[in-house]
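K.L.:
Given below, in the form of C-alpha cells, are the structures.
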Structure P
Amino acid sequence: LNEIERDTGSRPEVLLYRGAWQEYEAHEIEIAVPLSPNDLLKKRQAIFMHESQKDEALFPGSDPREFWQRAEDRNKGTADRFNQIGLPEFFAIEAFVRWNGVPI
C-alpha cells in the first residue's frame with residue numbers, strides 16, 4: 001500500500017469482511033452491500049468454484065453446515081439484524097469495515 005501511495009499519490013482503501021463463521025456487530029459495519037436472491041446465488045456459485053472451498057473446512061467446529069450455507073445464512077442474518085433495528089429490508093447483506101492500517 002505504501003508503494004501504491006508513493007507511486008500514485010493516494011492510498012487505496014482496504015475493505016475487510018468476515019468469513020462464513022462470524023459477522024461484524026451492526027455498529028461496526030461501515031459498508032453494507034445489499035444482495036438480491038440472484039446475487040446470493042452468484043456468490044454460492046463463486047464459492048463452489050473456489051478450490052479451497054470444495055472440501056470440508058479444516059476447522060469446521062460443531063457447525064455441520066457446508067461453507068456456502070454458512071455464508072448465505074450469515075448474509076441473510078445480517079439483513080435480518082439491519083431490518084430489526086429499523087433499517088431498510090433486504091434479502092441479504094455483505095458487510096465490510098475499513099482497514100485502519102494496523103497490522104492484523
Structure Q
Amino acid sequence: MTVAVLVMVVALVLHCVAAKTVSRENRDRLLPTTLGPYPVRPARKVRRLQTIGWLLSLWAALRIAGVFWSTQPWLGMGLAVLAILVINGAPSLIVTLMHNRRVDPSLI
C-alpha cells in the first residue's frame with residue numbers, strides 16, 4: 001500500500017509537470033478546459049510524461065483496490081476510481097484554469 005501511494009505521488013508530479021509545460025508552450029492562447037485540441041501541439045516530452053503518469057496511476061489504483069478487494073470490494077473500487085480521477089484530471093484542470101485566467105482577452 002505504501003508503494004502504491006508513493007507511485008501515485010510520482011504520477012501526480014508527472015501530470016503537474018506536463019500540464020505546466022503545455023501551459024508554457026501555449027502562452028497567450030486559451031487552453032481547452034476539458035476536451036479539445038490545444039492551440040499548439042504538445043511536445044513529445046509532454047505526451048511521454050502524461051503516458052507514464054497514466055500508467056503509474058492505473059497500476060497504483062489497482063494495487064489499492066486489491067488491498068480492499070477481499071473485505072470491501074466497493075470501497076476498493078471507489079478509491080481506485082477516485083485516485084484515477086484526482087491524479088489524472090485535477091492537475092491539468094487546475095493549471096488550465098489558472099492559465100486561462102492570465103490570458104489577455106484582447107490577444108485572442
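K.L.:
Suppose you compute helix-only ellipticity at 222 nm (-39500 (n - 2.57) for each DSSP H run of 4 or more, over all residues; to 500) for every structure in P, Q: which one lands on -11500?
P.N.:
That value comes from structure P.
K.L.:
Looking just at mean count of other Cβ atoms within 10 Å over residues 1-8, which of the labels P, Q belongs to the structure with the highest value?
P.N.:
By mean count of other Cβ atoms within 10 Å over residues 1-8, the leading structure of P, Q is Q.
K.L.:
Taking 10.5 as the value of mean count of other Cβ atoms within 10 Å over residues 9-16 derived from one of the structures shown (P, Q), identify that structure.
P.N.:
Derived from P, not from the others.
K.L.:
Using mean count of other Cβ atoms within 10 Å over residues 25-32 as the calculated read-out, with 14.9 as its value, let me know the right label among P, Q.
P.N.:
Q
The numbers here are math on the coordinates, done by the rules we state, and not lab data. Given the structure is predicted, the values throughout are model-derived calculations rather than measurements. Cβ atoms are built from the backbone, for glycine too; each structure is taken alone.
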